[in-house]
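So, here come the structures, one by one.
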Structure 1
Amino acid sequence: MDVDILAKKRYMTIDARFTPITVYKPGKVAVVLSGRQAGKKVVVIKQSDEGTKERPYPHAVVAGIERYPLKVTKNMGKKRIARRSKVKPFIKVINYSHLLPTRYQLELESLKGSVSNETFKEPTQREDAKKAIKKAFEERYAKGNNRWFFSKLRF
């Protein structure tokens with residue numbers, strides 16, 4: 001290494017060297033690494049890099065797909081296509097260490113207002129938020145937007 005680079009590193013403050021980079025911005029698509037939804041794709045709705053009083057670790061509020069839509073062919077009827085195009089969503093607060101960021105972004109103007117911190121305290125609010133997310137995901141799938149988000153990960 002060059003001597004100048006070493007000298008600069010030695011005299012940098014700790015804050016300058018270890019500033020965290022915000023990877024999980026709203027709209028970022030990630031993959032859940034552990035837990036019940038491991039291997040599922042999620043989209044970040046809200047992030048908290050410093051943590052909160054209840055959760056003193058960096059975390060994100062995410063919405064994901066628990067059950068992906070099934071394959072549809074052209075010789076299926078409308079009723080069967082409608083049944084196979086259903087999506088089962090989930091909402092969750094996940095630690096950053098259990099998420100793997102992807103390079104993809106998803107525009108989520110309709111999702112931002114549906115989930116807040118109070119959503120997780122009240123079961124009825126949680127169900128309402130899930131219904132709103134389900135509607136948004138199914139509309140997006142029906143339009144053909146972001147097909148990669150609605151396909152199951154194969155690994």
Structure 2
Amino acid sequence: MSLKLEIPIFHGPATAVAVSRWFNLCEIEFEAYEDDNSRVLQDRQKIREAARHFGNESEMVDDRSKGLKDWYNVHVLRFQQATWDSFRDEVKDYLMGPTWRLQILKGFFTYAQGSESLDEFFREFSRLRHSISRSSNLRPIDDQTYNSLLALAWDP
């Protein structure tokens with residue numbers, strides 16, 4: 001039975017920011033559903049609903065995202081026993097490779113404003129921080145570290 005959730009279809013790209021943003025939208029929808037229905041969703045329900053919203057191969061915007069549905073279907077039995085956090089990390093492993101955590105950290109710690117407007121710079125820096133916080137194996141960037149790095153990366 002399908003739940004009534006308004007999760008957008010994931011079409012890619014297979015980047016840390018795009019994947020983290022999509023998972024965040026899933027989680028917002030799950031929380032809204034739980035609040036509206038006074039019912040807690042089990043991890044297997046969240047996993048199944050998220051996987052239902054993987055785009056078809058022809059709809060994917062990049063080659064890395066193609067085959068995501070097939071990959072899920074091959075592993076569907078294992079995911080019936082998985083936690084939401086482990087599923088989220090395994091999808092990232094599939095889409096971005098086993099070094100995705102290092103890629104996220106490198107992107108965050110080496111990011112600089114360049115020619116972007118200040119608003120664009122703040123938005124992207126916040127997205128990178130959010131990507132780190134969405135990994136179950138990485139510590140979130142605390143406010144002091146974030147503000148210090150922001151000051152170093154900003155080009156007034």
Structure 3
Amino acid sequence: MSMQQLPSIRTLSKAFANPERAFTHADLVAFFQTSFGTYQDPSYELLKVSLLPEIAVPATWQVDYRAIYPGAQPRHFSTLIIQKEGYDGKPYLNITMPEEVPSGFSMPQEEDAEMERREVDVLKKWKEQRARKQEEDATAPPDEPAE
């Protein structure tokens with residue numbers, strides 16, 4: 001790789017000075033605690049928050065955390081949290097959900113169609129399970145009142 005292909009330090013430093021970034025490390029910690037901190041099984045421990053300045057939406061962070069399952073070894077994970085803009089123009093934080101890209105397709109559009117098909121299948125199964133649960137709840141005898 002030639003020196004001409006490498007970005008200058010000046011270019012890299014501009015990525016950190018993003019005037020659209022609205023959240024601090026403390027905001028990300030609070031968001032993580034709100035999203036994961038109330039769980040007991042497993043419990044979650046925040047390990048590190050890293051800004052990813054080259055992935056702008058207008059800002060993206062990688063959050064490394066540990067899930068602690070009772071009686072098992074802790075497992076380490078990471079997720080991306082992005083800053084988005086609401087309909088009212090106010091920024092908010094959102095946890096990203098990765099989508100596995102299917103293999104064996106020659107065009108991005110084919111991959112997209114397969115991911116959409118999978119999503120439709122998941123939603124259909126969820127709706128069926130929800131309908132069964134509602135039906136079970138409707139036919140279950142009422143709880144007896146406490147004395």
Using the calculated result -8000 for helix-only ellipticity at 222 nm (-39500 (n - 2.57) for each DSSP H run of 4 or more, over all residues; to 500), pick out the matching structure from 1, 2, 3.
1
Can you say which of 1, 2, 3 returns 17.3, 45 when Rg and Dmax of the Cα atoms in Å, for residues 52-131 alone is computed?
3
Tell me which structure, out of 1, 2, 3, gives 16.9, 54 once Rg and Dmax of the Cα atoms in Å is calculated.
2
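Values quoted throughout were computed directly from the atomic coordinates according to the rules given, and no laboratory measurement underlies them. Everything numeric here is computed off the predicted structure, so don't read it as measured data.
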